[in-house]
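*Asks:* Take a look at the structures below.
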Structure P
Amino acid sequence: YSAGSNSEMAVFGEAAPYLRKSEKERIEAQNRPFDAKSSVFVVHAKESFVKGTVQSKEGGKVTVKTEGGETLTVKEDQVFSMNPPKYDKIEDMAMMTHLHEPAVLYNLKERYAAWMIYTYSGLFCVTVNPYKWLPVYNPEVVLAYRGKKRQEAPPHIFSISDNAYQFMLTVGHQTTQTVLHWCAGHCWL
C-alpha cells in the first residue's frame, strides 16, 4: 500500500481529502502512544463496540475501562485487540494486524466521518453511501485513476472500473465478460 505524499495527491484536486488522509495525519497516527496489550474494543450494550483499556483479567473475565469512563466486566471472548494507530482510516482493511468485526466497523466509521467513503477489504471495494454529493466523481478524478494499478491510488470505484477496463484491453484476445450495473450514480463491476 502506497500512502502517497500530499504532492502526489495533488492530481486528485479538490477530491484529495475525500480519498486519503493527509501526510500530517499519517505522521501523527504513527507517533501516537499505543499499548498493544491493554488497548481493546469491548462489546457494549448500546454502541455494539467501544474502545477501552484492560484493567484486569481473572477467571475468564476481563475488566475494561471504556473511553467514556464506564467500567465493564465481560467474558474474554467479548474483548478484541485494537490495531495500532497507524492503521486508523487504513485504505485496505486486509492489511490490519487484527481483522475482526469491531476493527472493520471502527475503520469504516472513522473513514466515513472524514467523508472517505471508499475502502478496500482485500479484493473488494466497500462503499458507504454519504447521502450527499462529494467532489470525487469529476473528470479530474477520472483522469487521475486512468491507467493506475489499484495499489497506486486511493480506494475508489474508478480504480476498480479502470483496472477491469485495462484487463479487458490486455486480455482482449481471450473471451472475457464484464457486467456493469448502474446504481445510484455509481458504476459497479
Structure Q
Amino acid sequence: MRAKQPSPLQQAFYEVFCSQAPWLCSSTFDCLNSTGMLPTKEVLEKQITTSGQPNLLSWCYFQTSWDTVVKSCLVDHDLLRSARQIFHQAVQKHPQEEADASFCFMNGLCQDPDLSANSTLAEATNVCDRRYPEPQGWKSIGFDDPALKEPTGSMKLAEAKAKVACAQGGYHCQAVYCQETYCKMDEYKQKFAHYSQETV
C-alpha cells in the first residue's frame, strides 16, 4: 500500500530534505514514507521489529543519529568514523559519556571477539540472536519497554539498550563505538571494568 500523494508544499519540502540527506530517501531508509511502510512511533513503542530482522526504518525518528549511526555506520559502513562522531555527541551532552561507558562494560562489548570495525549488520544480528534470544529477547523489545526507564548504571537498562541496538540494526555500530573510546580509557576501565561479562 502506497502513501497518499504529497501536496505541492510537501513535495517541495521532500525535495529539499532529500537533497540534504539523500540516504534518508532510499529504499532502505524511506523516512518520507513514500511506500507507506514506515511504522508509527506508537507501533515502535510496543515492538521495534515485527519481521524478526532489524528494523532500519526505526532510525527515521532519531534525527541526532542521521549523520552518525545512519550515514556513517549503516550506509557508508565506516564504523570508525561513526564511533568518533557518536563520542563527540556524547561529550557535548555531558554526562552522557558516563552512561555510555557503563553500557559498554556492562554488556561485555570491550572484550567482544565477534565484533570489530569490519563487522556487518548480518554478523551483528547473529551475535544478537545468541546474546539476546527469545522469549524477551531483542526481537520483542519496544521503545516503551519498562527496563528502559531503569536508572542509569543498572544492568536491566544496559541490557535493554543493547536489545534496542539489535532491533534497530546498530549493535555493531555501538560495539565499535565502545571499543574505540571508553574501552581504551583508564578512567572508565577503573570505574566500570568490574562489570565486564563474558560475551556469549
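Laboratory data are not the source of any read-out in this text; all were calculated from the coordinates shown. Note that the structure is predicted; figures quoted are calculated from it, not measured. Cβ atoms are built from the backbone, for glycine too; each structure is taken alone.
*Asks:* Could you figure out which one of P, Q the value -13000 for helix-only ellipticity at 222 nm (-39500 (n - 2.57) for each DSSP H run of 4 or more, over all residues; to 500) was computed from?
*Replies:* On the way: P: -7000; Q: -13000.
Derived from Q, not from the others.
*Asks:* Let me ask something else about it. Ranked by volume of the Cα convex hull per residue in Å³, which of P, Q sits at the highest value? Can you show the working numbers first?
*Replies:* Values: P: 146; Q: 123.
Once volume of the Cα convex hull per residue in Å³ is worked out for each structure, P has the highest.
*Asks:* Tell me which of P, Q gives 19 when you compute relative contact order in percent (Cα under 8 Å, 6 or more apart).
*Replies:* Computing relative contact order in percent (Cα under 8 Å, 6 or more apart) on every structure in P, Q gives 19 only for P.
*Asks:* The value 14.0 for mean count of other Cβ atoms within 10 Å over residues 19-26 was derived from one model only; which of P, Q is it?
*Replies:* On the way: P: 17.2; Q: 14.0.
The correct label is Q.
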